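Listed below are the structures to be examined.
Bear in mind that the values in this text are calculations on the coordinates, not laboratory data. Because the structure is a prediction, the values reported are computed rather than measured. Cβ atoms are built from the backbone, for glycine too; each structure is taken alone.
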Structure P
Amino acid sequence: MIDGGQASAFIEGLGGKDNIALLTNCATRLRIKVHEPEKVAETQYFQAHGAVNMVRNGDSFQIIVGLTVPQVREEMTQLTRA
């Protein structure tokens, strides 16, 4: 299990838990839809916190994490429900 640091950093970079409308994942990517895309940090922020890269398309984002993505998503889900 991860320590939650990466998950917390990603939530912060996405504009906070209230800005996250949808959070899912595939094999290597977090898939996120946000309410206000302008609040999302630059790609370099996510890379500094362990992301490989980031794909942006309007209010939809994919953070490429790698094979640990299920654990990161689960931690993010727990943190956004808190």
Structure Q
Amino acid sequence: MPERKVTVVAEVGLHARPAATFVRAAAQAPMDVTVAKVPGGEPVNGKSILQILALDVRQEETIVIKAEGKGADEVLDELAKIAGSP
């Protein structure tokens, strides 16, 4: 399964506006998308704003984003850019 490890750089982490932007992009993907904190966090649905917010990802924490299916690499690249952008 393709994946991307991303260090979140936004001061607010993956909360509020960055989380909403991430979820909107993930929701457009035709496949399931999961997100987990590294190391060893349980994966959550990347298309659920509540589950993304519940991860409580803060600045400088690392997440792993996974997706499988046709076009997964492109989707993962876009989501990694969103999560890792300031």
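When distance in nm of label points 7 Å out along Cα→Cβ at positions 50 and 74 is compared over structures P, Q, which one is greatest? All intermediate terms of the calculation are to be shown ahead of the outcome.
Working: P: 1.4; Q: 3.2.
Largest calculated value belongs to Q.
Here relative contact order in percent (Cα under 8 Å, 6 or more apart) has been calculated and equals 37, so which of P, Q was it run on? Walk me through the intermediate numbers first.
On the way: P: 37; Q: 48.
This value belongs to structure P.
Suppose you compute distance in nm of label points 7 Å out along Cα→Cβ at positions 18 and 66 for every structure in P, Q: which one lands on 3.4? Working shown, then result.
On the way: P: 3.4; Q: 2.3.
Of the structures listed, the value fits P.
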